[in-house]
Every structure is written in structure tokens, then in C-alpha cells.
Structure 1
């Protein structure tokens, strides 16, 4: 994890354990905390060895105007989409309330792990998939941009994403989680919500 110079698994365990402490009855949210960043395996040579810029960082929609809340917004000035009338309006190619599932979002570890979970027919609830897919979509859940594209289901799921985000960002600590102690619990959740074999 870049904030603490700790292995990624440490961040995942700290996130999951902090959620587990505060939401003991939401086991799906514990597992979501554990797996939300696993899409970063795309950086590893065995999974394609993609460059860091293609895997991590904030995400945002394509096909509509670039909101000023997007990090490094000024660099969109050289992007042809910024001058394309089909793309540079508030809704662009989308309609208001179309739902985020119908919006093309920039690629990253979020979307990859979402697809791994979905294609492997996870039984995690829709809110978990929403969290995995959109946790790096900071213009939306931190700044309120692009809410006009959300539908009712997105608004319901957003409540959980906002809860989750506090743990993703603020559960980082130098105190390490005892992996052997918590491993049986998380293995039982993986068995509960995922098939025995996963296609990556």
C-alpha cells in the first residue's frame, strides 16, 4: 500500500477487520473489504504485467463531459473528446438516470475485480459488486459528480460505498493483522460467496 509502504494484503486485512468490528452482522461487507483491491494483480507479470497507470488511480466516465473534480483535470484539454460535441455535455452519449452499469468507466483494478466476481457467479449482494466496481470513482462518491447518471439501485448501493470508503481510506495502520488468526474466518466467507475454482 503506497500510504504505508506495506504489502497490499495488509491494507486488505486491515480494511476487512475494521469493517468486521463495526458491522459484525454484514459478513459480505467483510469479504468485500478483503477482496476490493485484488484486481491489482493485473500489475503482476502472471496477469499481464500492466503498467501502473492502467491499473491504479481514480476512475471516471467516458462519453460525457470531464468533471472538474477528476484528478489532473487540466490534462483533458488536449483530449479530442473534450472538444467533441457528442461527448462534452453533462450527459454526453447517456441519458439522465440511465444507471452506472450503462456508463463506460475508465479501466482499472476496480472493473477487473468486479468482472472476476461477476463472471464467477459470486453470490455477494449487488452492493458488494457496486463497491468493488466504483470504489476508485472518487468524482462520484467524494465530490458528487455524475450523480445525474445514477438510477435508484445506484443510489441505494451508494450508501454502502460511502460507508466502505471510510474503512478503505482510514483503517490503515502500522499494527499488523494476525493472518493465521483470521484466515479461517475469511476462508469460510470465500467458500460461502464464491465457487471453489475461479477464472481470472
Structure 2
């Protein structure tokens, strides 16, 4: 094996260790399969230079976020997924708002940890995936950053209207910001405000 291939293997192995994730979860976070990532680490297949740099950058950000007890996209969506599984939509929505607010603070105070939110999060029910992708994409755009690739999810097939007391469905739709409505998600602006 040539020295360049060996160096790539070592750097990917170091990135995996730095990330603190299993091989399967790190591969998923990078948007690839575990078998493809293993092929990269064995030297059977060469990753692109961009993939290697992205792996190192995301791994470093995940490690730093964990050290500083700052959530990553993986942590936040894991919490959202667990709440959604319990079937408590109000609590799940509250966690989605917290996800958005925490990310807002991270991008304002710890911009260097933005890469921890580029990591593709675990699978979650389509409505919550679309909502979290909308929140994350919107926060990145507001911060002047390119939204993570995983936030480019398809718009929901069916409208999702978050019920709001004293508002009709038409009023909710009218009060929904465009960046949510374009994903077929309708939430009155007042329900997006947190203390």
C-alpha cells in the first residue's frame, strides 16, 4: 500500500475515533454507508479529498461539542425521535423549538461548532424531520452560513397544520412564515415564539 493511501486511512481512522461515534453512526453522519466508509478505511476505495476534509471537520466539531456539553444535530434529533416515539406531540414540538433555539445560540456564540450540525442526524418521523430541517436550514441561513445538506428534504406530501387555539386553519396558514409553508408545514408565527 502506498504512503498516500496509508495516510488517508490513518486520517479517517483518527476522524472516526475523534467523533466518538460508532463506525455505523459516523458513516451515517457523513451521509455514506458503513460498508462504503469501511472500504475507504481499508484502502479498497479512495474517498474524495472533500470527503476526507469533511470527515475531519465534522469529527472535530462533534468532539468539541461533546466536550463542552453542546448538542449536535445527532443529539438534538435523537431527543426529538425519542419524544415522537412516545406520542406526545406537544412535548415533541417543544423539543423542536428548543432545538432551534439552542442552534441559534450555538451559531451566535460558538460558530466554530456549526460543523457539529452538518452531521446527518438519525432517522425520525417525516413530519419532525421536515420541521427540524426547516428550523436548522433557516437558522444557518440567518447566520449567513450554507445550510447543511441533510436539511434539503422533500416537502411533505400532505399538509401539516399545527393546531392553534382560537385560530382557524386558514388563519394559521396565513400567519405561517414562507420558509415553513414551502415545506407544507403550517404553524402560526405566534407559536414559533419562545420566551
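Values in this text are rule-based calculations from the coordinates and carry no lab data. Every value quoted in this text rests on a predicted model; they were computed, and no experiment measured them. Cβ atoms are built from the backbone, for glycine too; each structure is taken alone.
When relative contact order in percent (Cα under 8 Å, 6 or more apart) is computed for each of 1, 2, the one that comes out at 27 is 1. Could you figure out which one of 1, 2 the value 1.8 for distance in nm of label points 7 Å out along Cα→Cβ at positions 9 and 185 was computed from? It traces back to 1. Of the structures labelled 1, 2, one was used to calculate FRET efficiency 1/(1 + (r/R0)^6) of positions 41 and 137 (r between Cβ atoms, R0 = 35 Å, to 0.05), giving 0.70. Name it. Traced to structure 2. If helix-only ellipticity at 222 nm (-39500 (n - 2.57) for each DSSP H run of 4 or more, over all residues; to 500) computes to -18500, which of 1, 2 did it come from? Derived from the structure labelled 2.
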